[in-house]
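Trainee: In the part that follows, the structures are each spelled out as structure tokens.
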Structure 1
Amino acid sequence: MISHATPFLAPPAAYSDPASSAVAVLPVPYEGGISWGRGASLAPQAVLEASAELETYDETLRFETCRMGIATVSLQGDLSNPEAMISSVRRTTRDILMKGIFPVLLGGDHSVSIGFFQALYDAYPSLSVIQIDAHADLRESYQGDPLSHACVMARMREHTSSTLQIGIRSLCVEEAERIQQDGLSVCTMEDYRAGTFDLRSAVRHLPDPVYLTVDVDALDWSVVRSTGTPEPGGFLWYEALDVVRSVFRERNVIAFDVVELSQDPPDRNGAFAVAKLLYKMLGLKLSSHVHRGRTEWPEAPKGPILR
């Protein structure tokens, strides 16, 4: 693995060395799968730069999550077309997994998650997927492209039927019919706000291990407004943290991604919010491991402690 020139959090070298870190963040500056607003390819770099302004102490955990070591690695391969991108993400993710390091993908549009999922599925054939998103992404093809960001969950469900979709508030007829016909587990945003979907039970009944994919258009515009396909009425900041907290508490999350920020240079808030969300999620992953007795709160990086 090759270290990225802009490490997440800009920490001292001892806390970002791939040889001793528990986590590897993989930025993928790609937007070949988008259908509307542009800027997703600029997002990973913007998030990495914004992360340098984060406080590393988590006031909820009362701990500096960065002490476990968070490396940032460069993608090895080609982003010139969808197939090459998927292959490159799959190969680089496989390298991370082979070293026992917890992988985090930073997009880029949501199509980058296809190669990430493929590598995870190769390693964990019983993998489940939890998607937090405004859109179902269940189209077989969109604008003639089966690898579009609008088809991500359709591609994943070719391999696993164990999925849970949370925060959905935009569907086409094809997707709505598929959800009904296949009996998919979907918590719409209206369900969530009305309390008519037992989200905790749905999370608990999903088989381990779990891959969590987070599209930032699931969030309210007061949290992140710059995204390629915005939808009103998303999760507020602490609502989103409550949802991801329940996922990490109840399930064994073996990887996650954060995608679909569409970086708009005047908007610094979005990149900072995504950086903070990513860091919060890493803290929740570490906390879940500590509370299950799998590791202790580390004072310094000790390698792949999140296996």
Structure 2
Amino acid sequence: MLTLFSTPKPFEGNIRVIQNNALRSWKLLHPDIEVILFGDETGTADTCRELGMHHEPEVERTEDGPPLVRSLFERAQQISRHPVLCYCNCDIILGQDFLHAVERVLTWKSRFLMVGRRWDMDVTLPVDFSNPNWERDLRQLVHREGVHHQNDAIDYFAFPKELFTQIPPLAIARLWWDHWLIWKASIEKAAVVDASDMAFVVHQNHDYSYHPAGWQGLRNGDSARRNLEIAGGYWHLHTLEDATHRLTVTNIETRRLFWLAPLRRWARRVGNPIRVWLWHPILCITRPLRHRIGLRQRNFRFSWSKRVRERESDR
């Protein structure tokens, strides 16, 4: 069985609704699920008592406040009751197919890291978990109104105990720590499995008011820059593009060209200035003609989103 662990934000305002939705969905995965919450943020202790979760108030932090990844991961691996753990952000709703995906990967290989894409969805109200069809209804709503996120936002990491050791002082809830974990698993010779096609996970959208400078502060602040330096630079940062395997409905497939992912990312970084200085002016000059013949970006986005939803609805 599985131990989930996380560190929540203060249970205040809409974040309280979002985190309660996430944590209650975790507890419903299985009667023997263990959940560990780290930190002493407002409402954490009360929530743990109410939902029957383990509370670890002590956590090592950076000078400017965020918890350290190593403090959570090392302690969770020490105290967990189960041999498989999963760090998951506290704004993520998990469905039963997430647990089934973990079980399938575990029966296939003992040393692995399971990660995957999320669906983004605006959520402002508590989910009615007393409804036996809550998961089906939420899935339909998300496929209708949600957005499938890209490969660079990773919100959960399922892995066997003792996979992660000697973690540097990376700050959680800032950029790059999640990408470093995928790189770390790869150099530890673990199979990195992309479970996006199988594990339905919902990220409940929220603002970033918990940081004084909002999202830009999280992205470009001192903690993010320090994370990048501590991680060893961009070549030590992996995304879902670097997954060595992909979990499908029928099997676990090997992704034979995963080793090209760093080169693709490098090409995108080099290509961004070219796109700004060359491609964007071309788009501006040709916009009247393209609009006249119906070549609009939103049409292509709609077609792509429709294909994703059709694939999900066929499962």
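Read-outs: derived from the displayed coordinates by stated rules, not from any lab. All values reported here derive from a predicted model rather than from experimental measurement. Cβ atoms are built from the backbone, for glycine too; each structure is taken alone.
Trainee: With FRET efficiency 1/(1 + (r/R0)^6) of positions 30 and 150 (r between Cβ atoms, R0 = 30 Å, to 0.05) computed per structure, which member of 1, 2 shows the largest figure?
Mentor: Details: 1: 1.00; 2: 0.50.
Comparing 1, 2, the top value of FRET efficiency 1/(1 + (r/R0)^6) of positions 30 and 150 (r between Cβ atoms, R0 = 30 Å, to 0.05) belongs to 1.
Trainee: Which structure, out of 1, 2, was distance in nm of label points 7 Å out along Cα→Cβ at positions 86 and 102 calculated from, if the result is 2.9? All intermediate terms of the calculation are to be shown ahead of the outcome.
Mentor: Numbers: 1: 2.9; 2: 0.5.
Source structure for this number: 1.
Trainee: Further question on the same structure: Out of 1, 2, choose the structure whose coordinates give relative contact order in percent (Cα under 8 Å, 6 or more apart) equal to 18 when calculated. Display every interim value, and only then the final one.
Mentor: On the way: 1: 24; 2: 18.
Value 18 for relative contact order in percent (Cα under 8 Å, 6 or more apart) corresponds to 2 out of 1, 2.
Trainee: Here's something else I'd like to know. Out of 1, 2, which structure matches -10500 when helix-only ellipticity at 222 nm (-39500 (n - 2.57) for each DSSP H run of 4 or more, over all residues; to 500) is calculated? Kindly include the intermediate steps, with their values, before the conclusion.
Mentor: Working: 1: -10500; 2: -13000.
Answer for the origin of the read-out: 1.
Trainee: Of the structures labelled 1, 2, which one yields 6, 30, 39, 21, 3, 0 when P(r) over Cα pairs in 10 Å bins from 0, in percent is computed from its coordinates? Please list the in-between numbers first.
Mentor: Details: 1: 6, 30, 39, 21, 3, 0; 2: 5, 24, 35, 25, 9, 2, 0.
Source structure: 1.
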